[in-house]
Structure 1
Amino acid sequence: METVITYTRLLAGLLFILLMLMLSAPILLLLLPFRRLRILIGNLVGKQIGRLCLWLARAEVPSEAPGLAGKHFPAIFISNHTSILDIFLGIWIAPYGTCGIAKKQVVWYPFFGLIYLLAGHLRIDRSHHGRAVEALAGMAQLMRRERLGVWLWPEGTRAKDGRLQPFKKGFAHLALATRLPVVPVVIAGAHRGWVKNEIRFTRSQLDVKVLEPIDTREWTLENLEAHVAEVHALIAAALPPDQRPLEQVAEGAA
């Protein structure tokens, strides 16, 4: 019975995303020359999808969560990543004018990928470093020109056990290019609600914290790895012990 309920909820979510695609695609196609407008419409659509899909997945989110990030816009929002629920939460609470950055394979996500593509969000090829760097450089120019923010998951992939993984440096390069503040968004509990590589929803309580902005105006390329490590440590410290990196847990117990 639980399997039937899960797949019914999954189907309902897919049908809703299809509906949002049908409603938004004609508008997004008409606005192809106007990327900022497409991103704004994508934000609106994403907020509806994120809120409903979290409900369908039986994830409970603090009532204040949707308004936590907006006061820091524009910024480079970064979040830990353990579940597809993180994506739905991100597109719900991201401020208007925030562009997403995801792996190029996102386009194959049923219906959602096409909305993502039409809305003008950025896809990067993680298997090709040169192309990824070029895409981020173009994104930085767009952010400066259109006063956009960006939301990304610097781990690059989901951690099945919920523990924080090492960060890739793309967000730090964006900070160097735009001098926007980095705003860490810490999500706890998502890995228990929708486990990686499984189709099973478990009722879950997500804890969401938006940490204070990190000023990047004095960041330097020479100290980039130290800056990345600093941000990683801040997010790790804000996570519950069962989601911190194992080495940090061991150090705390020593």
Structure 2
Amino acid sequence: MGARAEQPVLYVYSTIDALLAGAYEGDLTVRQLATKGDFGLGTYNHLNGEMVLLGGTMYHVKADGTVAIADPDEHVPLAYVVPFQPSDTFVVEASAAAKPLTELETAIDARLANKNLFYAVKVSGAFVNVSTRAIAPQARPYRSLAEVSKEQVVFKRTEVAGSLVGLRSPSFSKGISVPGWHWHFISDGKDYGGHVLAGSLVRGVVKVAPVREFDVQLPASDDFAKADQTKDRSAELHQVESGRR
């Protein structure tokens, strides 16, 4: 028998509950994170904008709307990164109406045989009515993410070509990841992106990569040690993810 192909491992740095509690500083650099995979999402220290990792390049979407390639020496407080190895690809053809993000999620869910796995998903194509967000860097004393997100900056594009970088996490990962779907976006022109609040797909290609193994590294920081991760933050997470103010 031939050797079994090496399975991709989702590298998780910190936890979503720690970020919700205000742990906005990590000790992991972008350079170190980039060794863990070529696809993923997260944020930067002090909650300075949004991270989009696509094709091995890590982008930094800032609260002024600009997009830059991340500084290798920059640090991150939360990230989810994986070597992207899709096993399912399908095409979404143009139709009379664009497919809202919720419908796209439902269509992808219908193709998943095992919803207790993680899935990395890339959707590349033409989009309309896209809303993304980023948050300006924060200063101590740090407030909770639910409070800070009320000051998020929202960017809108009526039409844009680009890629959704998504992670679908199983329900049991609550506290570590965002249960269900978590999307970031980067335009083909690399001049627009962020955490996705809304949008519709006109036409595109969907690539789905199942992930059966994940590795969680916990920050060696006082912020993480002192973050209250005992309470149920589900309502806060919903507020933050949906962009409801």
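Since every read-out is calculated from the coordinates, none of them should be taken as a lab result. Model, not experiment: these values are computed from the prediction. Cβ atoms are built from the backbone, for glycine too; each structure is taken alone.
One of 1, 2 was used to calculate Cα Rg over 2.2 N^0.38 Å, for residues 35-130 alone, giving 1.07; which? Traced to structure 1.
Where does the value 1.2 come from, among 1, 2, when distance in nm of label points 7 Å out along Cα→Cβ at positions 51 and 227 is the thing being computed? Comparing all candidates, it corresponds to 2. Identify the structure, out of 1, 2, from whose coordinates helix-only ellipticity at 222 nm (-39500 (n - 2.57) for each DSSP H run of 4 or more, over all residues; to 500) was calculated to give -3500. Label of the source structure: 2.
Identify the structure, out of 1, 2, from whose coordinates relative contact order in percent (Cα under 8 Å, 6 or more apart) was calculated to give 23.
Here the read-out was taken from 1.
One of 1, 2 was used to compute log10 I(q)/I(0) by the Debye sum over Cα atoms at q = 0.12, 0.17, 0.26, 0.27 Å⁻¹, for residues 11-74 alone, and the answer was -0.39, -0.73, -1.09, -1.12. Which one was it? Attributed to the structure labelled 1.
Each of the structures 1, 2 was assessed by distance in nm of label points 7 Å out along Cα→Cβ at positions 91 and 155; the largest value belongs to 2.
Structures compared: 1, 2; top value of percent of Cα pairs over 19 Å apart, for residues 139-218 alone, i.e. the largest, recorded for 2. With distance in nm of label points 7 Å out along Cα→Cβ at positions 115 and 187 coming out at 1.5, pick the structure among 1, 2 it was computed from. The structure behind it is 1.
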